[in-house]
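What follows is a set of structures for review.
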Structure P
Amino acid sequence: MKNLIYIIALLSLPMLLSGCRKKETVYTAENPLIIEVIINDTPFKTDQFLRIPFTLKTFEWKKKGLSLRQINVLDDATKTVLVTYNTGDFPKIYQDPLPVNNLMPYDKLYNYYFSIQLPVPLGKTPPQRISNRLVLRDTVNNKDVILEGGVFTPKYNETPLVIASPVKGTKWMFFNQSTNDYHFYTIIFIGGKLGTGERFAFDNMQVDDNFDKFYAGDPAKNSSYFCYRDTLYAVADGTVVACSDTMTENDGNTHNHLNFKAPVDYAGNHIILDIGNGRYAMYAHCVTGSFMIKTGDKVKEGQPLALLGNSGNSDAPHLHFEVGDAPDFFMCNGLPFVLKKFTRIGEYQDPYNNTPVTYYNVMNEQKMVMSFE
C-alpha cells in the first residue's frame, strides 16, 4: 500500500544469453532440483496485453552454491522464449529469512518464491502451455546449471471479474498493477498459508493539466493533493461486511500516524464489500469519519461510500483498492479484475498524446491517464 509513484517501463524484449559456456549441466522437472507453479491465476486483458499471472516455487539455489543469472518464460510447445529477465530486473524473490514484522509473524521458508505476469501483446496468439527455465551459475565448478520445469496451462476458459470504477471524474491514474512489481509480487507467509490479497491491487491519484504532478503546494498537506476527499463509489452491488473510520490520517507525505496495533491498521480507514460469488471489494486509506454507509448495509453499484484519504500505511492521499476471495486485505487470494469502461485521455508526463480512446472490460497499463463517467 506504499510506493505510490512506482511507474516502470514495459518489460524488455527477450534476450538470449551471450558468451561461451565452458560446461553446462541441464536439469529437468524430474530432477530433485524442482521448479513448480503454485499459483495459476485467471489471465486478464489490459489496453495493450493479455497478462498471464503465475507464481513459482523453486529450491534454494544459494544453499547449493549457485547464483541466478537469468529467468526465461517459454512457449512450452515450441520452446520459444516469450520473455527474459536478467540480473538487475528479476522479479522479487522471497527467501528466508523474511523481514521481522511484529504484527504479522512470518513463517520460516524452505523454498524460493517469485511471481510473474507474462505480457502477451494483444493480437498475438497466446501460448497454449507455458514452461520456465532458470539459468544459474556454479562458479566453483565453472559451469552453468539450467533448470527447466514449471509447466502449466493458462486458464483461458476463465474470465476476470468486471467491475465499475471506484472513482469518477477525470485525470486519474491507476498504478502499481499490470506489472511484476509492487503490488503484484506481495506474498504474506503466515501459518503455512500464502496471503496474496494485494496481488492485483491498484493505487490511484489525480494529475494536473500537464499530466505530471499529483499535488500543488506543500506536499505535507493533504489538501495539496488533487484527489484528496474525492468520493469513492461501490464497484458492484453488494453488502458492507466491514468498515472502520476512526484512525487519524497522515499529513501529506509525512507518515506521521503509523502507530498500528493490528494488521488491518495498515489499511487505515477502510471498507469491505461482499460483492457475491466469494468476492470481496476492499477500499483502504479513507478520510476519518467520512463513511456514508455502515456494516450490514446493502449497496448498489455507483453508490457513494466514503471519501478518499490518507490513513494507514499511506505515502500520500490515494485509494488502495483490491478484490479478494475473503474479507481480509492480506490473508486472502487476490483476484484479477477489469474495468467496465474508461476513457484514455493521455499518458503520464505527455499531455499532448491526448486523443481520447474508450475501452471496455480491460485494465490499464501503468502510465495511462483516464477519465470515468
Structure Q
Amino acid sequence: MDIQGQVLLKRGREASARRFHPWIFSGAVHAVQGDPADGDWVSVADAGGNRLGYGHYQRGTITVRLLSFQAEPPADSLYRDRIADALRMRSATGVISEATNCYRLIHGEGDGLTGLIVDFYNGVLIIQPHSLGMYNDRVKIGEALRDVYGGSAKAIYLKGMAAGEGKSPSEYLYGLAAVPHIVMEHGNSFQVDWESGQKTGFFLDQRENRRILGSLSKGRSVLNTFCYTGGFSVYALQGGATFVHSIDASEKAVELARKNIALNGFDAGQNSCVVGDTFDFLKDKKDAYDLIVLDPPAFAKHKDARHQAMKGYQRLNAEAMRIIRPGGLLFTFSCSQVVDRQLFYDTVVSAAIQAGREVRVLSILSQPPDHPVSIFHAEGEYLKGLILYVS
C-alpha cells in the first residue's frame, strides 16, 4: 500500500485504536503530517510517535478508517486475505447452500474492511464503497474478488457512492450481467436490480427474519408495510397465509413486489400490492390482520434526527397495535444505526401503552451471520427487531 502521510493523535486519545476500534474521530487528531488527499492511505500514531495502524484518510467527522492495527504497513494481499476469510466464515456458518445463492460477503467493520460492502447475487458481486478510500481501491478489491472466487464470479459491479460520501459513478469492473437477475433465498426466488434498486438491490439482512415469519404465517392474514421487493410477502404466502397485503410508497418497489410474488407461483387472488403511505393506510383499519410487518427505512440516519425518529417509530407501532386482531403477531424493526436496541425497545413499550393493548415479547431479532458485528465495534449492530403477541 502506498502510504501518503501520518495522522498524529492527541495525548491520551489512542485508547480506542488500541482496543481495535476502526474509527479515528477528528476530535482525537493533533496533527496531519504530509499532505494526504481524501481517500489516501495514512498511518496513525499516538502522541509519542508509536505506530497504531493504517487506514484511509478523509476530512470529516471520521478522519481515518483503520484497516490494520499493526506497526508495519499492510501487505498488498490485505484485500484478498480479508475476502478469503469472509468467504470461509460464511461457508462455515451455513449461510451458503443449495437453497440460498445470495448473501453479504463483506460487511464493513464486521469483516475488517470498514467502509466497504460486497454482496453476492448468484454469481454477480456488487461492490458498494462507503468511503472515498474504498472507492479509490476499487480495482484492487475487484482483483481480489476474482482471485478468491475464480470462475464462479461471472461479473463484478461497482455501485456508485451517494453525494454525501463523495459522489461516484456506477460501472462494471468485470464482465456484464443483465438485470433483473434471479436469485434464490431459502428456496424462494427473487428478482434483483443492483443498477437502479436501493442499496445493492435486495435487503439481505432480513433473510432469517423472513424465514421465521414464514413459519408463523399459516392461516393468517398478513400486512407487509414498507414492502420494497416483497420479501416478507413471498415468505408469508409460502408459509400458508390466507391473504397478504403489501404496501410501499414507491410505485417501482410495489411493481417489483408483484413480480416476485408471481415469480414464486402466487396469483392476485392471494395477495394485493398497494402504492401508498403506510401511516395513511393504517388509519381506517380495525381487526384487519393477524400478522403485521413493520420494516420501515431508517427514520434517523444521524443523532440530530433521533428524537423525531422515535416519535415516528412510536406512532407507527401504536397504529399497528391498534388495528391488529386479538392474538395477532407483530414483527417490528428498526434499521437506524443511531437508535440502539434499548431505545427501540422502550419506544415500542410506549407505543403499547398508547395503543392500550396487552403486548408480550416472543422473540428478539437481529441481523444474520453474513452481517457480522466486530466485538470491538458495537455500532455494527444496526438491525433490531421484536416479535410481539398482541392480545
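Between structures P, Q, the calculation of FRET efficiency 1/(1 + (r/R0)^6) of positions 278 and 350 (r between Cβ atoms, R0 = 25 Å, to 0.05) yields its largest number for Q. Source structure of the calculated read-out (helix-only ellipticity at 222 nm (-39500 (n - 2.57) for each DSSP H run of 4 or more, over all residues; to 500), 0) within P, Q: P.
Given 22.2 as the derived value for mean count of other Cβ atoms within 10 Å over residues 62-69, which of the supplied structures P, Q does it correspond to? The correct label is Q. Given a value of 11 for relative contact order in percent (Cα under 8 Å, 6 or more apart), point me to the structure among P, Q it was derived from. Going label by label, the one that fits is Q.
Throughout, read-outs are computed from the coordinates displayed, never taken from laboratory work. Bear in mind that the values here come from a model prediction, so they are computed numbers and not experimental data. Cβ atoms are built from the backbone, for glycine too; each structure is taken alone.
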